[in-house]
Structures are given as structure tokens and as C-alpha cells.
Structure 1
Amino acid sequence: PGLPGSALTAPQSVAVVPEPAYPEIAGPSPQTAAGHVAFRFYSHNVKNGLHDDLVPGEMPWDMRKRLVINSIKFNAVANSVVFLQEPLKFQLDDILADLNYLSAPGTPEWVAVGSGRVDGKDVGEHVPILFRPAEWTVVFNDTFWLNDGATRMAVAGWDAKYPRIATYATLKHALSGHHINVANTHFDHKGKTARRESALLLVAKLRSLNLWPLFVMGDLNSQPGDASHREMTKAFVDVHDHVPDFSRYGHLDYTVTGFSGKYLKDAKRIDYIFAPKDTRRLSEPMCADPALPYSLQVVGYGLLHSKFGGVYMSDHRPVVADFVMKGCDLGQATDA
């Protein structure tokens, strides 16, 4: 990794991708937000599948992929949206092929949006968003680069070692009609300035898309309290801290494990799910804001296991959060 033109770095000719126009999307109202939907986010850094520089304890992708895919299958309940960090195109192809193994021709159960960070198409690590088209319709999606002023160009930003990207989408739930805005990203592992500036850029670009809720998932390569995490929590809640113990599953901490079986220094928790500031805790009543035609509540959080039969499926653990969004009758009293 790191050689010119490799799967991780930008080629000599820098890709430039035009920015698509974002559509007008009507905000939530007593009519458009009248439904109810429970949904799950599943986020996992699956470790890029390059085999030329495996670290001690790391198994090749062909030996890890069954664990990665089966974890998605088992945990992707109804209305799940899956966010992956680091997969190369062949890994994403493997995942989708297996998820769609029993699908009828031409009607896949799962689809993905997002592009590679090297050419804006297929080359380089992706941060894709996967979902079932029977449950969610894509209203819009785009991938952009995290840098200073050239977000449509495949160049590294600030002090980052590699070009970094974010993929985001506006999804419409098929049954309830509710919209959600979701983003997936992976901040640089070397550049401290890049991580903070990437957080600022992400918030500034996405927070005004529309009036429906916005969520951000990903590997920030930053622990709680670091600059990038502080910037994110100015605009969002860190779901890890928004859920009581009785509604939490799995490991208490350490989203990064490595492949050696030892806790890694300075990597305690770097993978996150961020939700809107008005997300209700389980202890808080829904529909408490008389001005909002909908209410959002986080009802569960999990940090899943990642080692089975002596094999780590990745050097990161999957992070999961469950939400409920419901319409509110603005003329009625607050739900208890």
C-alpha cells in the first residue's frame, strides 16, 4: 500500500467528478411524517482486502469474508442500512453477491451506493451504503472528497496521508414515507488537522440538506475527546453515550481490536454512529417538541464480537444502533 497508482493512493492523473444537483425534498409535516418506522444502522470497517502486506494475525480476505458477510446477514433486521469502511471493489462485489445469492435475477435484495476514493468510480477504498430497495428508495446519493476546497477532486486534504471520502444518501422509507439522510466516512489515520477539518467540512456540507434527520457513521480514527470527535458532537449526539446499560449489547468499549488479540494503544473507540441532537433517549418521552411533526428515539446500541474460531473477521468490531421514528400529532399531548 502507498505505491503510486495502488488501490490506496491517487493515480498521477487526478480524478475530477462533477457535483450532482441535490433535489428539492419536502420537509416533514403532519402528513409526510405521519407514519412509524423502526430501523437499524450497522457500521463496520471490514479492512481492505489487499494481500501484499498482511499484518501478524491477519487472514486473507477469502478467509475473512464469510464471517463479515454472515454478520451482516444475521444482524440486518427489517429496515436495516449497512455502512462499510475500507472495502475495495472486489470485496464489495463479494459481499453483494452473497447477500443476493437467493435473489431472483434482476431483482437484488441488496444494493449499494458509493464510489472509490481514487477515481470516483471503482478504484480505491469505498465507504458504501447498503440497503434493501424493497424497504428504502434512493432519493439522492453522492460521494465527495474531504479536502480544502477541491471536494470534487481525488486529492488528499490538509495533512492527510491519503485522499479521504464521504458517501451520503437521502433514503425514503417505502411504507412510512419517512426520509432519512445518512452519511458514511473514514477519516485519515495520520493527519490530526485533516481529521478535525474533515469533521467541520462534513457538518457544514450535510446539515442543511433538508429538514429530515441526518445521521453520520464511520471510522474517525479519533477517540472521544479528540478534536474531530468534539466537532462532531457539537452537531450530533454520539449514540454510544445516549443509550442506558439495559439497552446495550456486546462489548463495552474498544471498537478496534487489531489482529493480534491484544488491546491497541490509542485505539479504544474510534468507530461511531452519530444521530441528530433532538434524538430522544429511552427515558425521555417522544413527541415532546410541539414544533416537530416527528420524533426520533434511539432504543438500542451494540458493539459486536469479531473473532470466531480463532479468526478475526476484521481489525474492527461492528457497531449497531436501533432507532424508532414516528409521526406526532401536533395537537395532542406528549406521549409518555
Structure 2
Amino acid sequence: MSEMRPKISLISIIYDVEKYLPQAIESMQAQTYDNLEIILVAGEGKKQTKDVEICRSYASKDPRIKVVVTPAKGTGDARNKGLDAVTGDYIGFVDGDDWAEPDMFEKLYENLRSHDARVSVCGKYSEYDDRSEADLQKELRVMTPSECFEMMLRGTGFFFHCWDKLFEASLFDGVRFPDDRYLEDRYVIGGVLKAAGRVVYDTVPLYHYRVRGNSLSRVKDMAEHNVDADTVFCEMACGEDASLADLADSFLLYDHLTCIQNYLLYFRGRETDSPHMQERYREHLKYVKDIGRRLGGNKEIGRSLRIKRYMALYAPQLLAAVTRRHVEQLAQTNKFQ
């Protein structure tokens, strides 16, 4: 009789996803890795859904499934409830509107063990209503935290998400997600990768990430939260490796300019404008102005960002017009895809 392998705990955050939930749960049940616990964290909010009913139905037929019902207080709180229920040696995440390939956690575990890593990462499929796009496949890499941070800042591989990774459970000892902020994973995953010390990244796509809603409106709505979370991440990354400072400046300059463009396009002079948004706009302008003293020798900040910076400071109406045209072109392109 073969020895039982370590247990993998899969956490799924579920709220208002009943249309997609069976596919998510069944993809976890179908995993080829043989020692699993499946923790379904179902949020109960003002909106009446069948999420809890669906979860309990699956749990009644599969002893590996544990259902945690909790008031819907946000993704961070739900992830923490899931972590509190974990009994496994490793932790993975599958969101309630996504799904995983049957061998996803088998392969993540094999890579983790083969390369003596504490975090294993895979590629993804981005699932749109009318198409599926796979990540570009590259050679498997064993990476230091600094190399991970550089890749994240350049946007050339995996990002802050939980759902494309398998973690050694001990990395979450004493670590919890903020429950009062958006983009909760951005505040945590960088620190977890730093603590891991060694990460294996195989770009073969094994996770299906469902892209829901209008991507343009998501960018508009989340831009301010991006700045707050990315500032914390960049401070941590540069503390780990000071040579990342120029790249971090470029990363944050892009964030601040995006917020300025959003303000000019969607808020300034409109009913949606407010003293709070005006104050945030001034803060973004200050960052964009102050970075000028570090601009000269920074080869990571390209021509496009430099032009946008100049327009933000000296020709905001032109920047608004250029941004509006770009958004209209994107909307037209998406319409015919």
C-alpha cells in the first residue's frame, strides 16, 4: 500500500456565483491529486442566492468538502475564514467563478517537490464570453523573491493572485489578508513570496480565470485601489532588493497617471466629482511632479510614460482628449472581438 501524500487544502471564495459554481466545485473534485480537502467559503449577504444551498448539496455527497458559511464582508475576510479552516500541508485557491484543469494541483505539487520550493506557480487561461486566451508558455524557472518581484513589476509573468499558486501552508502562519481593503491579495502575496525564499514557475496554463463584466469599467473603478496596494508592495520589494527602485518608480508612475487620466475623463467637471476625488487628483499630480527629480537616469521609464507625465502636468486637456480617443478605440475593438 502506497504512503499517503501530504494533504492539499483548496479554498474557494463564493458569493453570487451560482451560475458558475458547479463547474468550480466539480473541477476541484476531479483533481488527480488524491489527498484533498475542499473548503467552500460561502458568503451570505443582502442578495439572495443559492450559493450556500449548492455548496451543502455537494458536501452531502463528498466527505472531502467542508462548507463555511459567513456574512459577506469581502474577499479578504472570506479568505481568512478559509485559512482558519485549513488542516492541510499545502494551500491552493480556486475562486467560485473559475475552474481548474484536473491535473493542476498534481503538477503544482510535483514541481514544488522536484525543485525544493515553497511556492509553485502555473500559467492560466483568461476566459472571455467569446474566447479563451492562454498565457505565453516559457521555460520553467526556479526563482528568488527578488526575481519574482522584478517579473511582477515588469508584468512579464505571474502576478499577485492567489489562484495560480500552491503554497506551503506554514507560509500563512500568523499571516492573514486585510479585510477592510480591495485587492487584498496584493497586500499579502509579496510578503509570502519573500518568506518562501524559493519559487518554481511553470507557465503551462492549468487555471481558467473567468473575465467577467466590462474590463474598461474595472480599470476605472479599481485604479485608486491599485495605487494604494502597489505602493505598499513596491516599498516591500525595494526593501528586499534596492536595485528594483527604478522599476518600482516606473510601475507607480503608470498607476498615478492612470488615476489622473480617469479623473480627467470621468470626474472633473461632472456630477461624480467630489472634494475627495479632487484631493486624490492633487496627490497624484504631486507624485508625478516629484518623480521628475529621479527621471533623468531612470531607463525603466519609457517614452510613452514621459509624454503622459508632461501632458498631465502642463496639458491636462490634451491628455484627456488622447485618453478619450484611446478608450473609444478599445471599446470599438472589443465590440468586434
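Nothing in this text is a laboratory measurement; each read-out follows from the coordinates by a stated rule. Quantities reported herein were computed from a predicted structural model and do not represent experimental measurements. Cβ atoms are built from the backbone, for glycine too; each structure is taken alone.
Out of 1, 2, choose the structure whose coordinates give relative contact order in percent (Cα under 8 Å, 6 or more apart) equal to 16 when calculated. Answer for the origin of the read-out: 2. Here distance in nm of label points 7 Å out along Cα→Cβ at positions 310 and 326 has been calculated and equals 5.0, so which of 1, 2 was it run on? Structure 1 accounts for this read-out. If helix-only ellipticity at 222 nm (-39500 (n - 2.57) for each DSSP H run of 4 or more, over all residues; to 500) comes out at -14500 when worked out from the coordinates, which of 1, 2 was used? Structure of origin is 2. Give the label, chosen from 1, 2, of the structure having the highest value of distance in nm of label points 7 Å out along Cα→Cβ at positions 94 and 254. Of structures 1, 2, the maximum of distance in nm of label points 7 Å out along Cα→Cβ at positions 94 and 254 occurs in 2. 20.1 is what came out when mean count of other Cβ atoms within 10 Å over residues 78-85 was calculated for one structure; which of 1, 2 is it? Comparing all candidates, it corresponds to 2. Computing Cα extents along the principal axes in Å across structures 1, 2 gives 72, 45, 39 for structure 2.
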